[in-house]
Structure I
Amino acid sequence: MAITLYGIPNCDTVKKARHWLAEHHVEHVFHDFRKQGVPPERLDGWMDQAGDKLLNRQGTTWRKLDPAAQAAAAERAGARALMLAQPSVIKRPVVEWESGQVSVGFDAGGWQKRQKS
């Protein structure tokens, strides 16, 4: 299983992550949420592994949501539906590592440790 990095290409954090992977010669596949959408068959696994961290409640997309949509996201089904409908509400990047583990966000130190193990 290859490393897959999910995100939006113009996101600064995704840019940093992609640069880090290239700089460290880590082969990976990039999945663009805008062009390819959020893969529904992967989302449940991400939610299981990342929990609440997956839904970005700090971003612009979240802040623009009406209170009813935000309240609906408190339940797993509502959060899932929101992430499928509006991928930009997902904290980026989401990375599926070769081990099958999922990480959310960019952490150079954590990623370096993964490469050494």
Structure II
Amino acid sequence: MPTDPGKISGYHAHIYFDAASADRARVVCEAAALDFGVTMGPMHVNPVGPHPMGSCQLTATPDQFGRLLPWLALNRDGLIVFAHPDTGQDLADHRDHAIWLGVGLDLNLSAFD
């Protein structure tokens, strides 16, 4: 049974980084927050939840995400971006509805057990 896109309350875009790319990630996230009005979360140096490496979360409305995703595709500065809708179904959102820019990584889906 298909999921109704009307159930999407927003989106998260997680910008992944390591010690060598943390400054680039901060620049990308701050620019996205400034240019699109999305909410920038903290820069998590260590893996958090299902995320396999350091990340910063951008939280966007559906309208914001429609403009943010193409911008990230062109301006991610070589960083990996993992994005997903927020439907209230965390496991499905991260596993089945994932959008990757750059190389996809394995998530720690046991975080949703």
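Rule-based calculations on the coordinates, nothing more; no lab input. Computed from a prediction, not measured in an experiment: that's the story for all the values here. Cβ atoms are built from the backbone, for glycine too; each structure is taken alone.
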Out of I, II, which structure matches 17.1 when mean count of other Cβ atoms within 10 Å over residues 27-34 is calculated? II
Tell me which of I, II gives 3.5 when you compute distance in nm of label points 7 Å out along Cα→Cβ at positions 35 and 51. I
Which of I, II yields 33 [relative contact order in percent (Cα under 8 Å, 6 or more apart), calculated]: II
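Have a look at I, II and say which one yields -9500 for helix-only ellipticity at 222 nm (-39500 (n - 2.57) for each DSSP H run of 4 or more, over all residues; to 500), as calculated. Mind dumping the intermediate values first?
Values: I: -13000; II: -9500.
The value was obtained from structure II.
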